[in-house]
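Quick heads-up: structures coming right below.
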Structure P
Amino acid sequence: MAVKKETAKKAESSDAKKPARKTEKKEKKEDLLSPAFLSSFDRYLFNNGRYYKIYEKMGAHQTKVGEETGMHFAVWAPHAKAVAVVCDRNGWNPNANMMSPLEQSGIWEGWFPGMGLGEIYKYAIHTQSGQILYKADPYAFSAEFRPGTASKTASIEGYQWDDNAWMKKRAESNTFASPMAIYECHLGSWLKKDSQDENSFMNYRDLAHELADYCDYMGYTHVELMGIAEHPFDGSWGYQVTGYYAPTSRYGDPQDFMYFVNYMHKHNIGVILDWVPAHFPKDAHGLADFDGTPTYEHGDPRRGEHPDWGTKIFDYSKNEVKIFLIGNALYWYDEYHIDGLRVDAVASMLYLDYGRRDGEWIPNRFGGNGNLDAMEFFKHLNSVIRGRKDGTIIIAEESTAWPKLTEAPENDGLGFTYKWNMGWMHDFLDYMKLDPYFRKDNHNKMTFAMSYAFSEKYILVLSHDEVVHLKCSMINKMPGYEVDKFANLKCGYLFMFGHCGKKLLFMGQDFAQYHEWDEKVQLDWELSDQPLNKGVQNFMRDLLHMYTKYPAMYKLDDSWEGFQWINADDNSRSIFSFIRRDGSKKNSLAFVINMTPVARDDYMVGVPVKGKYTLIFDQNGAVEPQVFTAEEGECDNMPYRVVYPLPAYGCAVFRFNEPEPRKKAEKPAEEKKTVKKAAAKKTAEKKPAKRTTKKKEA
């Protein structure tokens, strides 16, 4: 398996005697003989954090040496004493197939003749202290089905993509002016082969068909998948990753996942993955203390461990760690055609004192609590993603007010495309949980987000985190009797979709699932046949289709040109009214939402222009268009008003057109000359007479 020592010795003696140019030629010849092996330039790029497709050389790759086919292995273990590949072929003997170190790179490589695809393996890391650690391959493309922990040889080549139309459209589109309604989904509990068996996972291919049909029916534009990278424990939901380059084997192999993405694209649905560069678990086969020392994590536990989470933290100061992560992000974009990544737990990366008490963290070199290495990592990663100009996006889940998260790195920003608006989410849920009687005193919780709505590019989220750990499902957060809960929820959803920002809902929320989300069981799909639940689902379907139909609801999400309060201060009645525009003056939308069980039969809403206002949506969803004519008369500080009977928990969306501003009539050329002469004459008459005498000297 090992690269022959004689060849290595000859290369060393040649390097000593020959000029540099001839050494380069020899290395190129070796590269041609074994193209997967790492050249000195490959190693240079890797050690300097610039080999963006490093996964093409690291890990396990099927290669040919001479006439013989086998697997080439490469792993970074800079402090190991020795490294071997162990597998079924050698009886998992840690001394049978030793790898060779590549000088001054920390990389070990070797070739295993005869080994093919679909075989499980690990690295046996011989540490300096005499231990042998059995580690999964950090760059493996596939992994053994849990509870097995081995890596699995696999190929990511040869899949026949036919999503060119989607990829072209994505590259040409402006994401900020496009609709984005994201369906957050945990594949393992969305739908199962056997609803009674928690281990009966569906394949990526079957899930693609079911999920695409549902998203198309409902009107979602994107799916966001939780926990696709390989992880040992179902209960971690995929946020304790041990195989960053391996789509989890729970649902199939890499080619199956490629089919999933391709199929979604062919049905005009984007795919976003949750990505976890913040931390990793301490599982014995994972990245923790990979070569017997802190390799991927920071050596000081005050920077290298999360005390609350029991996980390790990546050391972003190491080039090899940065390129492992940056290469991984680009791997999902390039090899799987992913449209976006949602970066988990960004705040935990940016703050050195995150989750720590005094004395448990080390300040940066300026004495602050910002992680300078993590900032540089994000700027580097996001600059590369922005430079692609192919429509791919990257989203930050960041729970603080860290500035300039979505600003360009060249403007001292971190460069994310979007940020989850966690502040809006907390205020929204705090308000919606209140008994309507107390909402009048908390009105500002619903209006406050507009005071900072354009400081970042936001996505409004009601994610999985809000329906677990005794937080209640969305429907059970709502106050009142059962019928009130459903009415409340519909009001809340309309407010959310009318508000500035892209949108995200977690699965089950769109048909008001009663129980909290549980990763072990599938959604209660039978509820969607119950009248109240079906009512919410139909409401959400109509709302999603209205959202994608009218550019006023998304085109100017990041500007006051796209939003105007009609009345933000009607706290005594807990009614919210506002306008959404797309900049065209056509099909503007006026929203009215009554957050109490009190009907307002004589309700009047102020409107900006006279003319017709067509009711297109109410508390029941889309309605047959009903035309109202605006009356002249001041209301809500506007010159006109629409009189409309607003029911208890009533909603209304009116479509209207606004007149274009009149252009001043162009005057005829002769009239222009006459006016110009008259103006010149008038100016001349006003001028004082010229002095004929000189000023006397003082």
Structure Q
Amino acid sequence: MKWHNGKTIWFTGLSGSGKSTLASTLKTILESRRIPVVLLDGDVLRSGLNRDLGFTAMDRAENIRRAGEVAKILSDAGHTVVAAFITPYESLRQAVRGLFEPGRYVEIYLDCSVEVCESRDPKGLYCRARAGEIPEFTGVSAPFEPPGSPDLVVPTGSQTVEESLADVLSHLEARFVDLTCRSYASIGRGPTGRPGRVAVIGLDGVPPALVFDRAGSDLHTLRALMEHGVWGPLRSTDPPITVPAWTSMTTGKDPGELGLYGFRNRRDYDYRGLVTANAAQVEARRVWDYLDEAGKTSILLGIPQTYPPRPHRGITISGFLAPEIHGPFTFPEEVAAELQEVTGGRYRTDVEGFRTRTKDRLLEDLYSMVDARFQAAGHLLIHKPWDFFMMVEMATDRLHHAFWKDCNPGHPLFRAGNPHEYTIRDFYAYLDKRLGSLLALLDDDTTVLVVSDHGTRNNLGGVLINQWLVNNGFLVLRNPSDQQTDLKPEMVDWERTRAWSDGGYYARIFLNVKGREPSGIIDRSEYEAVRTELAGLLRAIPDETGRSMANQVLRPEEIYQACNNVPPDLIVYFDDLNRRSLGMVGAAQVSTTLDTDTPDGANHDPVGIFVCARMGELRRGIHKGRRVEGASVLDITPTILHEFGLTAPEDLCGSDLVADRPALKHRHVSRCEARSTSLERRSGYTSEEEELIKKRLVDLGYI
């Protein structure tokens, strides 16, 4: 206790300006840093020590005098005192300040107008004061004199609690070294001497260009993390889509090892429809499973493919693909109610139908989704125990799909001066500010990783792959039509079909193999010849003008450690992922281009970002700024485990990104024995939920 010099932090402002909220939250954070804190709240003192006082001018002065004397006694004893009192008169504030040495007192004014405070009216006091039930009420029937020279002014009327708290913490940490961090000998530190906590902030779909090329301007938080840590491009999975990329990132296993090749996967080798990827289908241990075994507590917020939530040591709030309105999407279940209470009922896993909404309304929803997610994150970080925290924000991906062509001068449909030209820039600046507010809640013993699962690039059009297969004799329909429609199993003449396709941003090609599929016609002895022929033809598909496209054709067994469950026979990226795979049949034109009214101008790119820094090194100004090349999503799980002093299992092929070494180790060093099992019995969705999620994926363009 002697290491901490006693001090008093005095919050002043109108009723409803946020004094009690900020004071109590600040107390929680400082206590997490092993700092002795005493909270003095005006309402609490008036119900006890000062219950004999009324609200006359003299009684108000005596109330503040007593509170100041108590604060001085406690701070002299070595405590950090956090006091929350209206303190309406400048003379009262000066009297309190006079009790303390200049270096041991901070006055923080919460600047919030009467109108805003009254609109909040958390205790119904303004309403009662207007009705004459409370005489001499500050701001209504009694004056409030704004402070003349406070140490800090926080505009709580125009910013969130997290932003206000970040302002307070930043000021206090600059003033008082002992409030900045915990002792380096504190408990929780791993056996390697590294920080005992890890916080991962996932931003879906963020490409390097939007962060690394502009972080020096308005992305101050990300720039600070880069300057004091390590950073670089992060290679996604094949395919580079939300599922399986986030699951690969949190398991250290590639999609083949996971047996999950996209949002929806074949149940078995039958021709029936696909099943949607969910947590029940993830047999590999995720990073929090390893930490669970080590006695660590995890908070998981919004991570894709965590529905249905599994019991573990901590909290899960399931992410994208969770049909939260149809079933419990949190563990424990009661967290759902707390989540909605904290966010005012605004929490959502995703925005729905973004292709059908007006852009202004969509943008409002995206900002609201970010606000609610970060508000929930701040609440969990402050009020729940944790060693590992991970959240994923989907808004960035949705933002790109909706506004990419409006904001990217390199897109053929970009028009300078359009009303949304700077929408992505402004959104990133806002997100960076929210990130900064969140980091302010973390102690120095925390390692922070900011990661994205894939990047973003131009969407220039599409290729109707199933129509191309029809045109080239690989796919035969029972009743061909010139009406464009999605391909369904019952439409196919399987006795004469050699190949068909599925997939949204990329194409998965399946061959109809004798003895494998029910009506297979390709002899196993001919399999490789047919696959090679088809791969060559796919690479040569031209665009609508006859120009060659940079089509990539991948063989699963060459890119994955293993090929479990039912892998595709080929994976195709059209025009180097500048064109999407479209599964419809009945169209006259195989290759399509975007028109000016398209609601989605972006496609996925194989390269995202990672930034990793330790909060203690950032706050002490220890510069690293080391760029790492060749990083992969498979490196994230080993990096997290190593930060906890744990050894990554030998079957994980990734490397620790933080360790100083010249190059990452080679990933595909050996191959596992593949297994083929049915996904049918491992579906975590009811039939109703399956249809709901399928419709959502169609709306999002994933299938």
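The numbers here are math on the coordinates, done by the rules we state, and not lab data. Quantities reported herein were computed from a predicted structural model and do not represent experimental measurements. Cβ atoms are built from the backbone, for glycine too; each structure is taken alone.
Given 8.9 as the derived value for distance in nm of label points 7 Å out along Cα→Cβ at positions 86 and 526, which of the supplied structures P, Q does it correspond to?
Here the read-out was taken from Q.
Rank structures P, Q by distance in nm of label points 7 Å out along Cα→Cβ at positions 270 and 294 and report only the one at the top, that is, the highest.
Largest calculated value belongs to Q.
Taking relative contact order in percent (Cα under 8 Å, 6 or more apart) for each of P, Q, which is largest?
The maximum falls on structure Q.
Determine which structure produced the value 56, 36, 24 for semi-axes √(5λ) of the Cα gyration tensor in Å, calculated from the coordinates; the candidates are P, Q.
P
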